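Next come the structures, one after another.
FYI, it's all coordinate maths here, none of it is from the lab. What you see is a predicted model, and the numbers here were worked out from it, not measured in a lab. Cβ atoms are built from the backbone, for glycine too; each structure is taken alone.
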Structure 1
Amino acid sequence: MRNVLCFGAALLAGLSVHAEDIQRIWLTHRTNDPSKIVVNWQTSEAANSVVEFGDTEALGETARQEDAVTLHHVEIPLAHRGGEYHYRVRSGASNSTIYAFRGYPADELRVAVVADTGYGKAPWGEAVLREKPHLLLSAGDHVPALHKGQLVAITDTTAFSEIVDRNRELFHSTPWMPLLGNHDREIRPRGPKPPTEPVYDVDATAFRQFFALPGEGWKWHFDIPDFGVRFVALDFSHLSDQGTTWQTCHSPKRDGPQFGWYRDLMAASKQPFLITLNNERNATVRGQEGGEWGRMMAQNSLNITGFGYFAERAEVDGITYYNTSVGGTGTPYPDPKSAVLKSEDNFILLTFHREPRELRLDLKNMRGEVLDSKTFAPRAQSTTQ
């Protein structure tokens with residue numbers, strides 16, 4: 001696949017285009033390098049992929065791929081901190097309007113964390129946008145299921161297209177790093193007991209096709225060195241269903257594909273702030289493999305899950321664990337070490353400062369009111385950056 005950066009909008013001057021008819025657009029990172037971003041979009045017909053971009057609406061630079069596809073993923077460079085980047089996408093005879101997103105800042109970084117958007121009742125996208133985040137993380141269960149009552153192909157991305165359509169302003173202006181929950185790969189109805197055939201696509205084929213993410217896509221890490229933070233995404237959900245046709249995620253076992261990867265990543269992570277996210281109950285994860293997962297997660301600054309439909313902060317041996325959900329009025333399943341528990345639609349806002357190094361976490365409701373707040377200092381085992 002060719003990906004050629006060229007300069008000058010004049011290269012596209014002769015292109016005949018329709019009105020602004022590409023609207024399903026979202027932004028991600030497919031490497032651990034925040035100086036690059038991927039512009040993603042979808043078209044009904046297969047065509048090439050072109051992104052025009054620049055510091056102003058004059059654009060002026062171009063990245064393109066000539067493969068004919070309907071899911072488009074084009075990476076562009078981010079040459080400077082702060083300010084705005086403007087962009088427009090083209091495929092064949094179709095194009096979008098000009099949109100803008102902010103570059104990562106120099107002094108204060110704002111990161112929003114949501115979960116369970118497939119069951120969000122309030123206009124959660126508007127609530128997040130009001131906080132003006134530079135980055136959005138989502139801790140699983142973005143959609144109710146991939147199916148609508150009948151078996152669907154593991155490559156069916158319709159459900160993800162629909163969430164983008166419902167939150168266009170957020171997703172075309174904010175880089176988005178999602179991680180997996182069980183609903184994000186449910187290809188047939190679950191039913192009252194495990195059926196003959198698997199209910200979930202453990203490999204998350206549709207999710208990985210739709211989202212351009214680092215690493216293998218179903219697990220990843222992403223760093224923002226200027227603020228000394230590393231985010232880690234694990235693939236945990238419904239761990240009690242491992243080994244059945246209800247199995248939703250990759251194994252947590254020592255000989256599985258996550259344990260060694262996470263152990264080595266934790267050992268190598270010297271960032272002042274280290275945050276792991278997943279979609280399983282925090283207490284359940286801590287107990288896996290004789291408590292070894294809990295010992296590894298204790299190396300984090302904090303841990304976040306989108307497991308349950310409630311808001312929670314738990315404190316375990318000096319380590320903080322959160323549960324967040326934009327559909328936060330369901331049945332609570334409190335952590336044995338729960339310190340704060342709320343039944344309210346909620347999300348998390350992480351605010352990082354460079355000088356002095358500091359992280360403030362605010363657990364907020366959809367009106368922007370703070371339900372709980374805590375400040376974190378750099379980890380003792382970190383290397384100052």
Structure 2
Amino acid sequence: MEGTGVLTSRTFVTEEITVSGTVAPKVGTIHDKHFVVAGDSSQKNTIFFSGVNEVNNFSAATAGNISLEDAVVGIKSFRNELFIFCRESIHKLININDSSTIAIVPVTDNVGCLDGQSIQEIAGDLIFLAPDGFRTVAGTSRIGDIELSSISKQIQPLVQKIAERINSFTISSVVIGDRSQYRLFYVDAGSDTTSSSKGIIGTLRPGSTANPNAGFQWSETLGIQCPAITAGFDNNGLEKYFHGDLEGRVFKHDEGNSFNGANVIAEYETPNIDYGDLGTLKTLHFIKISFGPEGEVTPVLRVRYNYDDPNHPQPADYILDRIPPPSLFGEAKFGIGAVFGASEKPLVRQQLQGSGHSNMFRIRSDDTKSPYTVNGFFVDYVPSGRR
């Protein structure tokens with residue numbers, strides 16, 4: 001791209017690069033002054049690298065190629081090393097600038113990557129989609145080939161369904177830095193409807209006194225048709241996110257409160273909670289929920305007792321319409337409904353009705369209002385005897 005000013009006044013230059021004959025790679029990355037590509041349908045096990053500082057020259061003296069025993073699905077430059085993700089294994093390319101010592105070093109022969117588009121860097125680590133869940137490269141390298149741990153055991157059934165149909169999905173992923181989120185989207189290649197377009201969001205949470213180990217919390221998305229997504233910095237140094245759909249439209253990702261004018265459905269649901277004793281009847285008095293609203297929000301709280309037993313009396317839903325959006329000095333605008341002095345993470349108290357041996361909570365929204373975060377909740381209850 002040449003020139004200054006708006007994009008319509010600039011000149012864009014493109015070049016077709018010949019790798020090797022009819023080789024048409026699917027993945028590529030810059031690593032240590034080389035352009036490295038892989039994924040050709042006729043040479044799935046081979047990676048090609050360009051000459052030093054010559055990203056368009058794959059026939060230079062410092063260019064070359066290396067074949068592996070496994071099909072390459074993704075490559076990523078990380079911590080001065082090039083990680084090569086294959087179907088059933090992971091390797092590292094070392095000493096790319098020394099023809100006498102360049103080599104492929106195995107990381108693991110027991111774990112592979114389902115799709116190269118799932119590979120991202122977050123919190124100083126690489127995350128990718130393996131056949132048995134999401135994994136990290138650092139964890140894999142540290143543990144070796146024995147009992148490799150997964151970071152997505154909480155959503156194992158969901159990941160298993162994706163793995164079983166991985167060839168029918170178009171995969172894309174991105175890291176939302178200011179939210180510490182890893183997002184993966186999977187679009188059914190045989191469907192052009194948004195209803196079949198789903199995604200997974202992993203939010204990295206810091207450790208606490210009760211749980212000192214940081215970890216991912218997982219959620220799902222529905223209705224975002226996202227076969228391609230990317231992130232980059234604008235001229236002000238702000239990170240922006242864009243995704244495209246199957247009709248060729250490009251959207252600003254993570255902006256707005258609607259799906260092209262339609263409502264956004266959001267739902268948070270707890271498991272059924274027995275408070276440590278399923279045999280005791282509990283009468284719920286109230287719940288305190290910590291929210292992180294980005295504006296005006298009115299979510300609906302639902303309580304269901306005894307595993308939503310249809311023969312058990314169930315209370316009506318509670319509309320939480322008293323969540324004050326905070327007014328931040330220097331940012332808030334006068335007259336938009338923000339409350340001066342309100343907490344950035346307000347604690348909302350709601351009286352409850354009913355009793356049961358166990359119960360679940362569901363917080364749901366179906367509107368075009370602002371986003372919000374559920375940070376946690378506290379429940380006040382009284383044991384009412386054993387029945």
Structure 3
Amino acid sequence: MTEDKSQFILPLDQPIVSLEVASAFKGLTDKEKLYSHYISEASWTGSLITFLQTSPESGPIFVLLHKLFSIENPKKFKAEAIKAGFTEDEIKAFLIYSCGVFSNAGNYKGFGDSKFIPNIESERLEKLLARSPAWPQIKTLWLKLKDQIYDLSPGKTCLGYSPHGCTTYLSMNCTPEDNQRAQDWMKTHGIEGFNTRLFKTVHEDGRIDYEIRLASEEKGEIKKETFGNMTFRLTKGDYSSIIGKVAQSLEQASQCADNPIQSNMLNSYAQSFITGSLADHKQGSRYWIQDKGPAVETYIGFIETYRDPAGVRGEFEGFVAIVNRAMSAKFATLVSQAEQFLPLLPWCKGFEKDKFLRPDFTSLDVLTFASSGIPAGINIP
């Protein structure tokens with residue numbers, strides 16, 4: 001069955017807009033600006049993990065596009081392409097695809113998990129890229145990637161367990177049964193899966209190895225057990241070179257913190273990324289809760305589990321936002337009167353909690369949001 005390509009392209013009228021945050025950033029102190037910068041650096045560095053989590057080809061596609069636009073900015077790319085005889089729609093189709101890859105941290109939609117491909121034929125896109133001064137640096141990568149970029153064969157159109165979908169959270173030979181075996185073993189040892197991946201190896205004699213890899217800068221084997229023909233190994237060092245740099249940026253940010261709580265929070269996150277300890281990350285979240293009314297709001301780590309077919313492993317994300325004090329004051333007023341509004345809602349009291357737990361309701365101007373999708377609002381930790 002041939003897939004309808006129109007279901008897997010981003011429309012040409014897809015808007016591209018600039019992030020308006022300059023005025024909010026200017027309102028910060030120099031120290032707060034540095035704090036924001038280093039956490040943003042950690043977030044964008046960590047987002048390279050997100051690309052690797054999305055699909056096997058997402059990371060290399062990012063490298064290709066990054067090299068291309070580092071040598072020739074989009075405005076110049078378009079001008080030179082028009083001179084070479086390419087149409088506005090062809091150029092726009094490629095630029096929209098590129099934005100889609102950057103925005104979704106890969107070539108699968110952050111909301112919906114379906115693949116998208118360029119709305120320009122492969123041969124024309126190759127000619128478009130070949131006229132760029134970046135071509136000598138990206139040619140080999142393009143030749144390796146082009147078939148994967150346009151592949152809409154069964155199992156390639158959406159994320160999920162093989163053979164019906166694709167994923168990098170588990171090796172492609174992993175089944176739901178394999179995942180459950182690993183989960184059961186992890187549960188007996190009190191191990192959560194947010195910052196892990198699962199890899200299965202089947203030996204010629206029928207023995208099965210399950211390797212559960214923790215994301216961390218440190219490398220090594222933590223635990224190993226064998227039951228019958230199955231061996232379970234917990235190792236650390238997944239994404240080591242990337243996540244080590246994330247930890248370094250967070251440690252730099254901690255030196256620009258407004259208070260000891262912020263410093264402790266970031267150092268706990270950094271330690272978690274160095275060792276793979278989720279306990280350290282949870283401790284960082286406890287500090288985060290104690291940091292009342294910060295000028296700069298942030299969170300970072302392996303958070304949402306939607307894209308893992310098993311719903312267990314978290315996607316890396318990091319955000320930095322500047323508190324909009326005027327709008328937050330209005331929200332605070334709303335929260336203060338919430339108990340008066342609750343009885344007016346169109347359902348009976350039985351659907352409400354016995355006691356209203358007052359949240360910290362904050363309006364944020366986003367400076368950095370490194371993930372596969374930007375929500376309208378979030379509830380953390």
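General remarks:
- Value -3500, calculated as helix-only ellipticity at 222 nm (-39500 (n - 2.57) for each DSSP H run of 4 or more, over all residues; to 500), assigned to which of 1, 2, 3: 1
- log10 I(q)/I(0) by the Debye sum over Cα atoms at q = 0.07, 0.09, 0.13 Å⁻¹ derived as -0.31, -0.51, -1.08 - corresponding label from 1, 2, 3: 1
- Read-out mean count of other Cβ atoms within 10 Å over residues 22-29, computed value 21.1, structure in 1, 2, 3: 1
- Taking distance in nm of label points 7 Å out along Cα→Cβ at positions 86 and 350 as the measure, the highest value among 1, 2, 3 is held by 3.
- Structures 1, 2, 3, by distance in nm of label points 7 Å out along Cα→Cβ at positions 230 and 310: label with the highest value: 2
- Each of the structures 1, 2, 3 was assessed by relative contact order in percent (Cα under 8 Å, 6 or more apart); the largest value belongs to 3.
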